[in-house]
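> Structures for review follow.
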Structure I
Amino acid sequence: MAKIGSRAYGVLAEFSGTGPLLSAAKKIHEAGYKKYDCHSPFPIHGMDQAMGMKRSPIGYMVGFTGACGLLGMLYLTYWVSVVEYPLVISGKPLFSWQAYVPPVFAITILVSAFMATFGMLVLNKLPRFNHPLFNSESFKRFSDGGFFISLEAGDPKYDEVKVTEFLKSIGATKVEVVTDE
């Protein structure tokens, strides 16, 4: 149990392998828990579906930002060539779009890359310099062969005793309460 005066971050449960972890993720999702995560030393095929995760909005954000960058740069080149500095060179039209493909492409890629980076940081709530799970001794093994599920105390269905019993009933080999200290 948690120390007196410390705030519980949630419950950490260890499982014996990929099969039990995948099965437990399905059962937790079916039980209606929302704020939980699965931790393993390698990606597990089917884990996203087992957890009921939706498609990431990053692709839409990057596509929208890239389109805005493309249209913005096209407008800028049009405005400079036709409105602000109209120069007829060698009889070419004022706006010869073929000449502007490289800078338009470069700006589109640049703003898309920035959105992908900063969008990922915001959606993942980063940077976070210390996560409460790092306080757990058993969690130190997750990158060497440990399979864990962490269920946060902020979940609407969270009840420490019920969650602990539920995790044990679905195959957890070890369950511990993690504090946010």
Structure II
Amino acid sequence: MLERRNMLNSKEIAKRSKTIQEFVINSKEFQSAKIVGAYFALGSEVTTELIIEHAKILGKKIALPRVEEDKITFYELSSAKSLIKGRFGIMEPPPYEQMSEIDILVVPGIAFDKKGNRLGYGKGFYDRLLSGKRTFSIGLAYSFQLLENLPHDKYDKRLDAIASEDGIHYA
């Protein structure tokens, strides 16, 4: 799946990402959110710039993840210029204003299924973050990343929805 995703060129990523992000932006969950948790895309991941831009325009706070030891903590994004390269080469906000209450959390992944299961990068960061939280979580995926079923175990936390070029699939 990662190989297939990495075969997308920058034009395809931009076009597909725009469509996926528009579905998120137009969702009732995004519209009602005061704090939007997003991520800064790495490589061929679905981008989030449009989501972040619209959140700013609508006066919402934006929180981005920062890897700290064995977990991720979200901090408010003050400006794109303040981002720094983190442990895994991902752009992260500086650790100033921690955001613990997030209304909608946008999640990356390698593959997803229609039940909300997600195949991540194997570190369990998002599973630990979502454990015990009531945040609405939505994965961003190209349509070929959305499968019927994915293997999962008791530690894997399901997402509430997956957004792809085909729309939002609620779990």
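> Out of I, II, which structure matches 1.7 when distance in nm of label points 7 Å out along Cα→Cβ at positions 81 and 97 is calculated?
On the way: I: 0.9; II: 1.7.
Structure of origin is II.
> When helix-only ellipticity at 222 nm (-39500 (n - 2.57) for each DSSP H run of 4 or more, over all residues; to 500) is calculated, the result is -13000; to which of the structures I, II does this value belong?
It must be structure I, since only it matches.
> Work out which structure the value 2.7 belongs to, where distance in nm of label points 7 Å out along Cα→Cβ at positions 89 and 153 was derived from one of I, II.
On the way: I: 6.6; II: 2.7.
Value 2.7 for distance in nm of label points 7 Å out along Cα→Cβ at positions 89 and 153 corresponds to II out of I, II.
> Let me ask something additional. Using semi-axes √(5λ) of the Cα gyration tensor in Å as the calculated read-out, with 22, 18, 17 as its value, let me know the right label among I, II. Walk me through the numbers on the way to the answer.
On the way: I: 52, 17, 14; II: 22, 18, 17.
Going through each structure in turn, the value belongs to II.
> For structures I, II, which has the highest computed value of mean count of other Cβ atoms within 10 Å over residues 57-64?
Values: I: 13.4; II: 17.1.
Largest calculated value belongs to II.
> Once distance in nm of label points 7 Å out along Cα→Cβ at positions 41 and 121 is calculated for every structure in I, II, which label goes with the largest value?
Values: I: 3.2; II: 1.6.
When distance in nm of label points 7 Å out along Cα→Cβ at positions 41 and 121 is computed for each of I, II, structure I gives the biggest number.
> One of I, II was used to compute FRET efficiency 1/(1 + (r/R0)^6) of positions 73 and 129 (r between Cβ atoms, R0 = 30 Å, to 0.05), and the result was 0.25. Which label is that? Please list the in-between numbers first.
Working: I: 0.25; II: 1.00.
The structure behind it is I.
> A further question on this structure: With relative contact order in percent (Cα under 8 Å, 6 or more apart) as the yardstick, tell me which of I, II scores highest. Intermediate results must be reported in sequence, preceding the final value.
Numbers: I: 53; II: 22.
Greatest value across I, II: structure I.
Every number in this text was worked out from the coordinates using simple rules, so none of it is lab data. These numbers were taken from a predicted model, which means no experiment stands behind them. Cβ atoms are built from the backbone, for glycine too; each structure is taken alone.
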